[in-house]
Structure formats: structure tokens, C-alpha cells
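Just below sit the structures, each encoded as C-alpha cells.
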Structure 1
Amino acid sequence: MTATKVDDSPPLPIGFIGLGQMGGGMALNLANADVPLTVFDIDSTAMQPLRKAGANAAQDAATVARQSALVFLCLPYVDEVEQVLFDPGGVLVGAHQSLQVVDASTLNYYATLSIAQRVAEAGVAYSDCPVSGMPKKARAGTLTMMFGGNNAAFTAAQPYLRIMGETIIHCGALGCGQMMKAFNNVILDINIAAFCELLPLAVKAGLDAGQIAEVVMNGSSRSFASEHFVPKILTGQFDNDYSMRDAYKDIVNVEEIAARNDASIPLMEAMHRIYREAMEKGFGQQPKSAMIKLYEAQLALQVRRDTTRRSQ
């Protein structure tokens, strides 16, 4: 597999910083596509699979910048992005005039605009491109990728985005990728909160847990959220997914956008209350589906596959 080209030129030298659950799979797809790749992660062991795939492992982010025409970032929070960009040994230390940075991290919209301004002052182009699809899709190269930036930056990045993703959307100007990701995730959160609230009640009222789960995974309420999380709820699996605490930034992002636009968001506010309560009860390191535990406790039951139908 080779990089998709927009012309007859060879693939650009690409850098990738942040090789966690998402970034590791994304970078590996680039390496397996014979893209000239230089990688860096603060955890040196995360670079080992990339080395085996032919990527160069750099000693710091500055080295990645020096050796690359385009650098992708995939980091957990604003603090890590700022460190990688601005600290000694960071991207801007090794930046050259033609360098472009595409940030695949999920960040606050307004923080993204601030970071982009600081990067631009150093003469480096910056675009945002958060992703959706969880680690499985990152490894498979089938992510949904939401790009925010000008047309020239999108054109330069697109061949490499298509190696890492299946659905590539140019959402608009800088920051629009982050907005799109936040709204998408909050809609997901509302969906999860809905079945976490209602499945325990359905079982309490006399329905079989397995049967109601089958309906919400195949009937008119079917969604990605139900297909992904309901089977895990039925087996009591509340790990191996992105934690509520780490995903909380999406809620804050949309709430800030709503406040600045004087918008009413009652459904989101209701979801936020139960989300926050679940974290306060100690479930913050568990996935969003752990919201169901609050309702299970209220009704003194668990929604599991072996839950039997109660007599009326």
C-alpha cells in the first residue's frame, strides 16, 4: 500500500507525535503505506512497533519537525499539545518555514484557536483534525476525520488522512474540526445516557434484559452507542473503552460554545448532570456506559444477560 497522491510527486516526509491507543494505530498505517515517517512519544516503548514497521524513532519533537514536511499530533489534552509544540525540544524549536502541523488531538475549540495563533506567530501552519472511531478503527485505517483549516492545508494533508481514515470531512476553517467532534460526541453521550436510564427501568418493570437489549440494538432506537455499549453492559464489561473523565472535555467544549451563542441545551444539561454524578461516585475511570450503575443502584438490580424476567 502506498500513499494516495494528488499529483505525481512522491510522498512527503511525515512526522507523528503521540503514539497512544489512537495515534499508534494511525501512525502504523502510515508506516505500512511506505510513507517516510519519523515518530516520537514520551513513552519510548510506544515507538517500538513503528520502528519494526520502518519508521524512524526521534529523540524529541524538535527532531520530528526538522525531518518532516507535515507533522501530525495525537495527544490527550491541551497541556500535552502545548508542551510538544512550545517547550524546549518541542516542534517549534525544530520548525522550518514550510512545516505544517495537523493536530488530531481532541481539544477545546477556543484553546485550539489560541494554540493556532501562537504557532502562526512562529511562522508555522496549524490545522485541526480530530478523529472518531475508537482504537479498532484507528488500527484498521477506517476512522472518521474532521479537518479544520484552509484549502491548501487540507489538500496537502488529504493523501495521508486517507491512509488513516475512511470518512474525511473538511469541516471549514480552523477549529471547525474540533467543533464537529465535540457536537458528535455529545450526541453520543446523550444517546448513552438515555439507554442507561431506561434499561434498568425496563428490567424492573418486568422485561428480560437480553430481550430489551436485542430490541434497542436492532429496533428503531438502534445506534452506534447501543450496538457498542449494550452488549458490554449485558456482560458487566466496564473497561477497555475511553474513560468518562478523559471524554469530559467534549461536554465542556459544547457548553462553552452554547454559552457564547446564548443557546438553550436542556437535553445536554440533563445528560451532563448524570455524567457528572457518575464521576463523583467514582466511575470516572470507567466508560460512559458506567452511568447505568447509578440507575441500577437506585432500582437494586443489574442489567445483565442472565437477568430473568420478573412476574407482573
Structure 2
Amino acid sequence: MGDKSDKAAKSSKASAASKGPLKPPSKRQLVIVTGLSGAGKSAALHAFEDIGFQAVDNLPLTMVEALIDDQNLESLDRPVVIGIDSRTLHFSPDLFVEVQKRLRLRKDLRLHVLFMDASDDVLTTRFSETRRPHPLGDRQLLRAAIKQERDVMTVVRENIDGILDTSNRTGAETRRIIRRRFAKESDDLIVTFMSFGFAHGAPRDADIVLDVRFLRNPHYVPDLKPLTGRDDAVSNYVRADDTFPPFLDKVHGLLSFLLPRYQAEGKAYLTIAFGCTGGQHRSVATAEAVAGQMAIDGLAVNLYHRELSSS
């Protein structure tokens, strides 16, 4: 009897060994969407729902960990997104930081805190157009309420994984960005190459900003002025600048050095912005060129031309 048991045990071990090492269980994706009122949190949550997330909005901070405890998490067969902001019951910046730190220690979760932001002017316009009172209004001027909330959220903003600035983006563009970034649960770093014009302000959600105004400007060539950096004539003109090839090589070298290190730190996505004066020619052509080169290297890339999208 004992021999049979030993043989069965050995057979079981051999069978397990033949299957190779066991893979660790995949981590459940958890996204917390926070930020300023009017910056697009509701649109973001809808976008997450569209790609299969279980969405919970305005959950009290004291209930977040209970929602995703081991038992409840097993019953959820989808990734989870939770909306939390200054309107949330029992909200406090310090408690938010404490909760997200504890969640990051969970070995069964992969947490991403996304901060929705927009400029004060845009937020003021949005609240004025919708005639909705600001959650922190309480008989004070709208701009004062916006400033108060921005001050309250300062500590939160210091403990996030990414910012999505909607100042120059429509709701549809915001939804597209979220779909691209989060539609597939992956440990791969997703890089967005953005073009913009300094005349319209530098992007607030870019991780790296590179100024390409040193390149010769197609704006002053009559035949090229009405075109964009997506057109071959403009792209060829920019690429023909003697400084463009070495610049492209140096950017490629910089990214080849940085990206593995960002990925090792657990960064889910990175936004690299190229800026020229108007955001129509040089920055567009450069973003297209760099993205194309990095895609050839096997990098998962997105392209976003801010001034072209808003025109």
C-alpha cells in the first residue's frame, strides 16, 4: 500500500514537472480615477465601462478596500475602475494616500491611479456652460472653488501613475485615449508620441517635452504652409534639415535607454511630446518619424497630434 502511494506521489510530481514551472497568478487590474471636478471623470468611467471594466463611482474611501477584498474580488470576473474625488463621502487627501499605498502592497492587484485635469479657464467655461454648481462652491466664486479643490488635490496628485489633461480634448478623444491605454491588460509600456504648438501652451500631461523649433520651418514656404507634417512634402522638407537625422538618432538612443527603466519601475504608459511654434508642421513630422522608428523596434506606440485634433 505504501509503495503504491509513493509511486503515485512520484508520478504526480513528475507530471507537474513535465509541465514546467508554474506561472504566478495574473494580477487583477484596478484603476482609480480621480482629479478635478469638471475635468472629465464621468467620461473616463464610461470609457472604462465600454472596454469591459466594472465601474464604481463615488465610493467612500473607507469602503474601497472592503469592495476589493479577496472574497469580493474573486466574484468579479472583470477589471475594476473606481471613481473617487473631493465629492466622495469621507474624502480626505491623506486617507486617499494611505489607501492607495496599502493597495499597492497587494500582490493580487495591479493598481493604476489616473488623475483627470484641465486648466482653470477650461474648468470655468465648462461649469459656466452647463450651469452646474461646483461641488466646493458653497457661496464662493467659481474660480475660488476651483482653486480650493486644486489645493485640496495637491497631495493626491503627488501619488498618481498618470495624468490625462482634457483641456484641449473632446469627450470622444478622452474616451479614445483610455481605450488605447487600458483596453488590454498588459505589462508592456505603451508610449504616446504627441505633437503640439508652443503658441497654444505646453501639454500638462506630457512626461517628456522636446522642443523642435530649431528645425527649419515649412510655415514660411508658400506651397507647404497650408499642409501639415502628415503630408509627404512637409515631412520630406523637415527630414532634409541637416540637424534632423542626428536629432532622430539621439532621441532613439535616449528612449532606448529610458524605456526599459521606466518599465522596470512599473510605469504603464508614457507620453513624449514634440513641440514647434504652431503644432502643424515640424512637431507633427517629428512625432510621426520617431513613432515609426520605435514601432519598428517593436514598441507599442500611439500618436496624438493635439493641434490637428482640435482644429
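Quick rundown of the values:
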quantity: Source structure (of 1, 2) for percent of Cα pairs over 14 Å apart, for residues 63-110 alone, computed value 55; calculated: 2
quantity: If percent of Cα pairs over 18 Å apart, for residues 103-174 alone is computed and equals 51, the structure in 1, 2; calculated: 2
quantity: Among 1, 2, structure where semi-axes √(5λ) of the Cα gyration tensor in Å as derived comes to 41, 32, 14; calculated: 2
quantity: Computed 143 for volume of the Cα convex hull per residue in Å³, for residues 143-198 alone - originating structure among 1, 2; calculated: 2
quantity: Structure (1, 2) behind the derived value 19 of relative contact order in percent (Cα under 8 Å, 6 or more apart); calculated: 2
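Where a number appears in this text, it was derived from the coordinates with a stated rule and is not lab data. A quick note: this is a predicted structure, and the numbers were derived from the prediction, not measured.
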